[in-house]
1. Compare percent of Cα pairs over 30 Å apart across structures P, Q and report the one with the greatest value.
2. Of the structures P, Q, report the one carrying the highest value of distance in nm of label points 7 Å out along Cα→Cβ at positions 52 and 276.
3. Work out the source of -9500 here, i.e. which of P, Q gives that when helix-only ellipticity at 222 nm (-39500 (n - 2.57) for each DSSP H run of 4 or more, over all residues; to 500) is computed.
4. When mean count of other Cβ atoms within 10 Å over residues 44-51 is computed for each of P, Q, which one produces 24.2?
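Read-outs throughout are calculated quantities, based only on the coordinates presented, and are distinct from any laboratory measurement. Predicted model, so just to flag it, every value in this text is computed and none were measured. Cβ atoms are built from the backbone, for glycine too; each structure is taken alone.
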Structure P
Amino acid sequence: MMNLNLCNSQCYANTLGTLDRNFCIIRKLRQSTNPVFLVKSDHKYYAMKVYCENQKNSHKYFLNESRFKSLSHKNIIRYVKAEENGKLSFDRQKKICSYIVMELVEYGDFARLIRLTSLFQDEVLLRTYFHQLLAGIEYLHSNGISHLNLKPENLLLGFDFQLKIADFSHAFKNNDSTIFISKSKNYRAPEIRAENCKDPQAADIYSLGIILFLFKTECFPYLEDTPIGEYNLQELLYHSPKEFWAAYKEISKQNIEFDEDFKELFLSMVRYDPVTRATLQEIKDSRWYNGPTYSNENLTKQMASLLKNSFHAFS
């Protein structure tokens, strides 16, 4: 396993920032609307997500995400602390921000992993991580929680090579009055885009189907509302699956074979009508899902070999 090389790091509190007496900011890990920082506390390192757009009132996505800090599953990111309107100093400015501190992962997100490696040319590895993803979603759904913003950027790879579902800013809990509408094009279910979602768990299933396809091909099955050449792949997928596969093969020019078991599973997860989509149990009963997977020991060997010399933590 690669070393983070953080054991000799200094806490540059005077130049980068401080949280409180328990945490100090080391550096920024991800630049986004809600940036993520590397932080240190008692010789341990964590990731911290910061919400600073509205300093008078806590950010609505912070308030939503912080509700889920008690989640406990090996395929769900572990939250350490959530602080509303805390004092924060970084980038030479003092701010009142809300923040969430969570476990640190070594290898970043799956979007980056796919860009930097040939991760899922090995279908057994693909199926192994799909099992982990499904296990995390099954835990959420069994607790009345729907993620509603599933995409590779929100799937992280931990020190133990376990997939971790992260970013619950859009998550829905049974009996909530509001569903946050995801802006993540190409992953969201059609009813989410239409703002007419009546079954958030079925919307998660749809996103899982898109992720499965992307993991296998490194491409989307379609671009939302965007015809490619003479084909509207999105419409073909919903209404003419046989024509979809032929058109996709012609457009993508990829040398990828889709066996019938994979096709059947994928199509069952991305049906336009959420009532007819596969359930988690139906996915687990499918032939493709029940193909070979790696044991934890073999997974560690495979991933250590794959990532060696080709991927560096936080680089």
Structure Q
Amino acid sequence: MSQTVQGNISKDIISGIAITGLIFTASTYLPIIGFFFSLFIPLPILFYRSKLGRTTGIIVYILSIIMMIVMTGSISLDIFFFAELLLLGFVLSELIEMRLSIEKTISYACASVLITGIVILVFYSNLSNAGIYTLASEYISRNLKLTMVMYESMGVPEESIHVISNSLEKIQHVLIRIIPAMLISLTLFVSWASLLIAKPVLKAKNIFFPDFDSLKLWKAPEFMVWIFIGCGVMLILPENSFKILGLNGLIILMTIYFFQGIAIVSFYFEKKNVPRIFRIFLYSILALQQLVLLSVIGLGFFDMWINFRKLGIKKES
């Protein structure tokens, strides 16, 4: 290998680690919006793994984790979270080269990351001599307290802070029980967003990206509607275990129907030739307005019966 090629690879490795470091810094130290920056963590690894190959991608992955540990000065659950996001980017790049369908690409990536995460979490809990439930409970409790401190610094009214403070135990109780759904939904969403963002970037650099067909026409399998209804029925049953199971199922399925709903919105944006600046503005509202977000999920759910995009219906001549 020539010195020029080696130099370019070394430069790319440094660039990949630096970009990951910048996103990690923003995710860690910026209040509120830091979480949104963390969603971009998989992208540098996805890009440089696709550009440089598996071996060099692993180097970028390992060095990025070491950099995070050095920056924080310890190995914590937060580092574990970011390492899993980095792994997601690496796995997505591997699956992209396999030219699978969009459903298989996202499903396999999520399954790989979640299974790996469970194994590492079990190992970590054994090292710390604490059960997984205890670790999760302490982690949520610590972050809820940090959230209260942030609210106070932002000038949130004392009455509102007092109400939230009195409900912390209940909030913690619920959050612990919906962690499985939250993790699955987050992994699904980050995988979906990473592929959407990576597509134009990889194609601009002449790096292979599979043809997933038009995602504006994507729809969830019809049988999922009945699972969604079944989860809703579980919420009204007297047994708490059924309620928790139903709530977890609803959260995951709402994420899937969000994908279908946003596909419908994108379909009509393109059909009506909505200017790009308005599209960006309207998409931004989804992140800020919960009612709009729920409306998009509703579009995806009721699409089975209403067929908003008229898919499969042939026009009469």
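1. On the way: P: 37; Q: 43.
Once percent of Cα pairs over 30 Å apart is tallied for P, Q, the winner is Q.
2. Numbers: P: 5.0; Q: 2.9.
Largest value of distance in nm of label points 7 Å out along Cα→Cβ at positions 52 and 276: P.
3. Details: P: -9500; Q: -26500.
Comparing all candidates, it corresponds to P.
4. Working: P: 20.4; Q: 24.2.
Computed on structure Q.
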